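Each value in this text was obtained by applying a stated rule to the coordinates, not by laboratory testing. Note that the coordinates shown come from a computational prediction; the quantities given were computed from them, not determined experimentally. Cβ atoms are built from the backbone, for glycine too; each structure is taken alone.
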Structure P
Amino acid sequence: MNSPAGRLPLAVLAEALFVCRLASPPPPDLLNGKAGFTALIASPGEVTLICDGDTAARLEPPATEGPWRALYVVGTLDFSLTGIIAGLTAPLAAAAVPVFVVSTFATDYLLVPADRLGDALDSLGETCDIQPNPFWGASAVS
C-alpha cells in the first residue's frame, strides 16, 4: 500500500451502486460477464445483491436502496488486522454519514449515499489518503 505512514489508502469506484433485496437469487446469466462491482450475499431468509443501476432496474427487486458510492481500501488487507472497519466508520459516524460495509477476501468496501460522498471524503481525509482508482475506470470523486 503506497500511502503516507499511518494513513489508509482509499479509492472511489466510478460507478453508482444499488443495494437490492431479492426474493431469490438472480439468474446466473444476469451476473455473468459483469465488469464492475457486484456482490451477491445469500443468507437464511434473505438475498442481497449489490449492483449497478442497469442491473437493479432489470431485476425490479421488491426493495432497493441507492444510489451508493463505494470507497475501498487499496491493496490487500491481512486477515490478522483488526480495527480497520472501526477506524473507517468512526469518522463517518461522527459526520452522520450512513455506511453499508462489504468485505471481500482482499479488502473492505464502504458504501455511502451518493449525495454524501463529499462529506464522506472530507471526514476520512484526516486518516486516509484518497488515491486514483486502479480498477474499473478512473476514480470519480464527484
Structure Q
Amino acid sequence: MTRFPVKYDWWVHLLMFGLLLMPLPIFLDVGWRSTVAISIAVGNTAIILPLMWLIYSIRYELDATDFTIRLGPFVTRIPVSSITDVRHSRNPLSAPAPSLKRVRIDSSELKFGFALVAAEDNDLLIATLRSAAGLPTDDFER
C-alpha cells in the first residue's frame, strides 16, 4: 500500500485555529463568569473540533486494486480499473483536499464522475495513478 501525504495550504491552518480562538475576545471582555461567554465557547468548540478532526484526518492510499480517500469516518474507494483520467486542477469545489493545488481523478464509479485530492507531491500522485490505471504518464496538464 502506498500512502500520499496530504498538502495543507497555510490558510487552512489559519482558518481552523482562528475559528477555534474566535471566542477569546468575548472572554477578555466579559470574563469566565458569564454564562453567555461559556455557552459560546462550548458551542464553538463543539462545532470546530469535529471539523478539525475531519480536516486533519484526510488520508490518500493506493493499493493493488483501489485508490482510497479517507476523511474521518468517510471512505471513498475508487477502483483503479475505473480511472479514466488524472490531471492537475484548481477547482474550488468542496472536496477532501485542503489545498487549491489539487488533482482531479475522473472515474465512472464516482457519484459525480470525479474526485479532487491534494497531495504534497501532486506530480508523483498523478504519475503513480496514471501508471496504475494504464494511462499514458507523460501527457497530463499542469
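Tabulated results
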item	result
Origin of the value 21.5, where mean count of other Cβ atoms within 10 Å over residues 10-17 was derived from one of P, Q	P
Origin of the derived value 2.7 (distance in nm of label points 7 Å out along Cα→Cβ at positions 82 and 106; candidates P, Q)	P
At a computed 45, 30, 30 (Cα extents along the principal axes in Å), which of P, Q	P
For 24 (relative contact order in percent (Cα under 8 Å, 6 or more apart), calculated) the corresponding structure among P, Q	Q
Test item: distance in nm of label points 7 Å out along Cα→Cβ at positions 18 and 130 calculated as 3.6, pick one of P, Q	Q
Read-out helix-only ellipticity at 222 nm (-39500 (n - 2.57) for each DSSP H run of 4 or more, over all residues; to 500), computed value -5500, structure in P, Q	P
